[in-house]
1. With helix-only ellipticity at 222 nm (-39500 (n - 2.57) for each DSSP H run of 4 or more, over all residues; to 500) coming out at -13000, pick the structure among I, II it was computed from.
2. Quick one: mean count of other Cβ atoms within 10 Å over residues 70-77 came out at 16.5 when computed from one of I, II, so which one is it?
3. Comparing structures I, II by mean count of other Cβ atoms within 10 Å over residues 78-85, which one has the largest value?
4. Between structures I, II, where is relative contact order in percent (Cα under 8 Å, 6 or more apart) highest?
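Rule-based calculations on the coordinates, nothing more; no lab input. Because the structure is a prediction, the values reported are computed rather than measured. Cβ atoms are built from the backbone, for glycine too; each structure is taken alone.
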Structure I
Amino acid sequence: MAAEELMHRGPLDVTVDPMRVRDLNDIMVIERLSFSTPWSKSAFLSELLENERAHYLVARADGRAVGYVGIWLVADEGHITNVAVHPEYRSRGVGRKLMEAITELARRKGARRLTLEVRKSNLRAQRLYESLGFQGVGLRKGYYRDNNEDAIIMWRELSEGTGPGA
C-alpha cells in the first residue's frame with residue numbers, strides 16, 4: 001500500500017509492548033526517518049540492557065514496529081527521552097497511544113510528574129502533548145545540536161486515579 005493511502009486512513013489498531021532487542025531493526029528505520037541526528041543502535045542497546053532507569057515501549061501494527069517511546073524514571077519523575085512514529089503511520093493515533101501507555105507505566109512505577117523537551121518548531125507534537133495535559137514551562141536555548149533550535153520544556157503532573165488525558 002502506498003504511503004499516501006496509509007496516511008489517509010483512519011486510526012490504526014496497534015498494540016503496545018515493551019521494546020525488545022529484536023525490535024531494533026525496525027526502530028532504527030523509524031529513528032533515521034524521524035530525526036536529523038538519530039540515536040545509534042548501540043545507544044538503544046545500552047538503554048535496553050544496561051540502564052535500569054530506562055523503559056521503552058513499541059507500537060506494533062501490520063506485523064512490525066511502527067513507533068516507540070522511551071522514559072527514564074528517577075525518584076518520582078519521568079523524563080520522556082524520545083517519541084517517534086514511522087512517517088507512514090503518523091496522524092493515526094499511534095503517538096497518542098504510545099504517550100498514554102508510557103504515562104500509565106510511569107504512574108504504576110510511582111512517578112508523580114512527567115517532563116519532556118520538544119522542538120520549538122514541532123507544533124504537531126506540542127499540540128499532542130498539550131492535549132495529554134503537558135504544559136510548556138520553559139525554554140532550553142540551542143538545545144538541538146543539528147540546527148541550534150530551542151526546545152520547549154513541558155511538564156505534566158500525574159494524580160492518582162486519573163486517566164492519561166487528565
Structure II
Amino acid sequence: MQNISDMQRIMIVGGPGGGKSTLAQLLSAQLNLPIIHMDHLFWAPDWVQREKDHVAQLARSAADGPRWIFEGNHSRSWDYRAERAEMIVVLALPRWLRMWRILKRTVRHYGRSRPDMAEGCPERFDLEFLRWSWSYDNHSGRKLLAFGQRWGGGRPVVWLSSPCAVKRFLHSI
C-alpha cells in the first residue's frame with residue numbers, strides 16, 4: 001500500500017454530521033492538499049440545489065484535478081471520484097453522534113455560511129434535513145456500505161467508526 005503522506009487524491013464520504021469536513025481540514029493541514037467540498041458544488045446561494053447533471057459535471061471536473069481531498073457525498077459521482085482517488089475514507093460514526101454534531105454546528109454557525117458550505121447558504125434549523133439525517137442509515141447507509149465494499153479491492157478503503165478511530169488514523173500519518 002502507498003504511504004498516505006505520498007497520496008495526492010483522498011476521497012472522504014459518510015453520513016451527515018460524521019466529520020467529513022473536519023477530517024478533510026485536518027488531512028489538508030498535514031498533507032498540504034486542497035479541499036474540494038461537495039456542498040460547494042451541490043448548492044447555489046439561498047439553498048437552491050443545482051441541476052443534477054450540472055452537479056455531476058462539476059464533481060467530475062473537480063475530480064480530474066491532480067491533487068485533492070474531496071469530501072462529501074453525492075452518490076452519482078462516487079464511482080468517478082473513487083476511480084481517481086488513491087484512498088477512500090468512509091466515516092461510519094453512530095447516528096446519535098452525527099445528530100449531536102449536526103445540532104451543535106447548527107447552533108454554532110446559525111445565520112452564517114459554514115466554511116464547508118456554499119456561499120449564501122446560512123446555517124439554519126431545518127427539520128426536513130434533520131429527518132433525512134436521522135434516517136440516513138436506512139436509505140443511504142446501505143448504499144455507502146456497498147460502495148465501500150465494491151471499491152475495497154481496487155484501492156485502500158479505510159472505515160472509521162468512532163472518534164477514537166479517526167484520531168488513530170490521523171496519528172498514523
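1. Details: I: -8500; II: -13000.
This figure was derived from II.
2. On the way: I: 16.5; II: 20.6.
For mean count of other Cβ atoms within 10 Å over residues 70-77, the value 16.5 is produced by structure I.
3. Details: I: 21.5; II: 18.5.
Comparing I, II by mean count of other Cβ atoms within 10 Å over residues 78-85, the maximum is at I.
4. Details: I: 19; II: 32.
If we compare relative contact order in percent (Cα under 8 Å, 6 or more apart) over I, II, the biggest value is for II.
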